[in-house]
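Please find the structures below.
Values quoted throughout were computed directly from the atomic coordinates according to the rules given, and no laboratory measurement underlies them. As the structure is a computational prediction, the values presented were derived from the model and not from experiment. Cβ atoms are built from the backbone, for glycine too; each structure is taken alone.
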Structure 1
Amino acid sequence: MCKIAGHDEKDPCSIKRDLDFLQDIDKGLKGLKIAVPKELMDMDVIQRDVRKCYEKSFEIFKELGCQVDVVSMPSLQYTLPTYYAISSSESASTLARYDGIRYGHRTEEYTNIDELYEKSRGEGFGIDVKKRILFGTFLLVENEKNYLDKARKARTLIKAEYERLFKEYSIILTPASPITAPAFGEKQSNALEKYYEDIFTTPINLCGIPALSMPVCKDSNGLPVGIILSANHYDEKTLYRFGHAFETARGILK
């Protein structure tokens, strides 16, 4: 049997903790508190249908007995640049091993070692991966103090803000994405729009906290709109408790 939770002696990153994700799952949500970041509510990039479904989730949780408060999280404005600086640097470092010799795709035609590296990496990586490698290398080689060190400090501020809120609130509630899914092959008119799609998921990755994505309703085109519930470190059981109650209220669970 394969473990997906708990300690694994072969995984140095796993933690020795007793985990019971289903504990308290049927206790309901009466009296529990949910935080809604004001800064996200004020964003212009959120589509009208997404905002409407997001606000509908407030009403569902209130009907379940939750207190839903709008709170200020000013550090959220730094999450996207912080995430892309740190993740691109890590990508550039980690993917350096895929050189066509030890790991990864190996080109079939080359005349020297430099051409082997260039063609193997050029053929094996997609355009988005290449962009991250280039940006990450730029930060690591020439601009670590100017940009990367500042991004690490910003990550500390973001984590501290989440930790402060989790002392009072069980869940922080955000949309899953500011837009619904584009059509297959459709290109955004603005290149920045693609990066803004990550605005609600990047804080979770930066803080290393558990989160649960759930559908709420559909937009005017019949596309699903979701929310993200995020909880404190090692508090997955709260996520399952909220998710179970929410799906039951919406009639998904009988």
Structure 2
Amino acid sequence: MKRIKLILALVAVCMAQQVAAFQTNEERIASYVSQLGGNNHEQQQQMLSRLQWSGLSDPALFDVIEQGLLEQYQADDRTLTGLMSHYARALGYSGNDKYRQTLALVSEQASDSKLRSHAKRALSDLTRFSEWWSLLPGQPTPEPGQSIEVATYMQMLNTNNVFVQRLAARAIFHEHIADAGLLKRSAELIEEKYLDGGMDGETEDTIAWLCKAIGQNAATRYRDFLAQVAEKTPSRKIAKYAGSYVR
């Protein structure tokens, strides 16, 4: 009975982690705004966290987030201030400088110290995410049967920027995406760099995340490749994550 309950609990967690597939960013934004209007704080926090790899900066979404933050940043309810921390970080993920004044206000005057801290981190995120999102050529057109999320993550993998590639790898991993094209492109990026003994720490971290992405979603298909990476890479971190899926 305990085992059955555990299995059911794991299924529930997996179902909660599934991300709805949309064809356009407009559909995505409409769904996110609808979630923000509900009462499911856990669902809202998950959605707000995913915005860090969404490629979105549209005020149609982030103006709603800003308004919610302005209405509640001085609340005394600890649960609510925890949610507002996610609101603040999401404004940073937008990369849109129009939210800098609001984040500065919250970082100075929020009633909760953690919320003030998250607002300060969001302020530092604004510039970085602005630079990253500027590398994307605009809303992609998904191929038949492909979601806008998958098309966006492919754009991100195809940028010549390890930070943006890492965001895509994290998206593939955390959202359990098994799209063959994304995993193939991830493997190609690993192939290009895993033997480099002079790679910097940021590149190393990105390649490790790409190993996690393909290992989690297609371990059987890529077992031999991951075994080769684990055996030959000079990076301990990359070898660790590639090897974990071989075993």
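Comparing mean count of other Cβ atoms within 10 Å over residues 131-138 across 1, 2, which is largest?
Working: 1: 17.2; 2: 13.8.
With respect to mean count of other Cβ atoms within 10 Å over residues 131-138, the highest-scoring structure among 1, 2 is 1.
If helix-only ellipticity at 222 nm (-39500 (n - 2.57) for each DSSP H run of 4 or more, over all residues; to 500) comes out at -13000 when worked out from the coordinates, which of 1, 2 was used?
Values: 1: -13000; 2: -23000.
It must be structure 1, since only it matches.
For which of the structures 1, 2 does the calculation of percent of Cα pairs over 27 Å apart return 43?
On the way: 1: 50; 2: 43.
Answer for the origin of the read-out: 2.
Quick one: relative contact order in percent (Cα under 8 Å, 6 or more apart) came out at 27 when computed from one of 1, 2, so which one is it?
Working: 1: 27; 2: 14.
Working through the options, I get structure 1.
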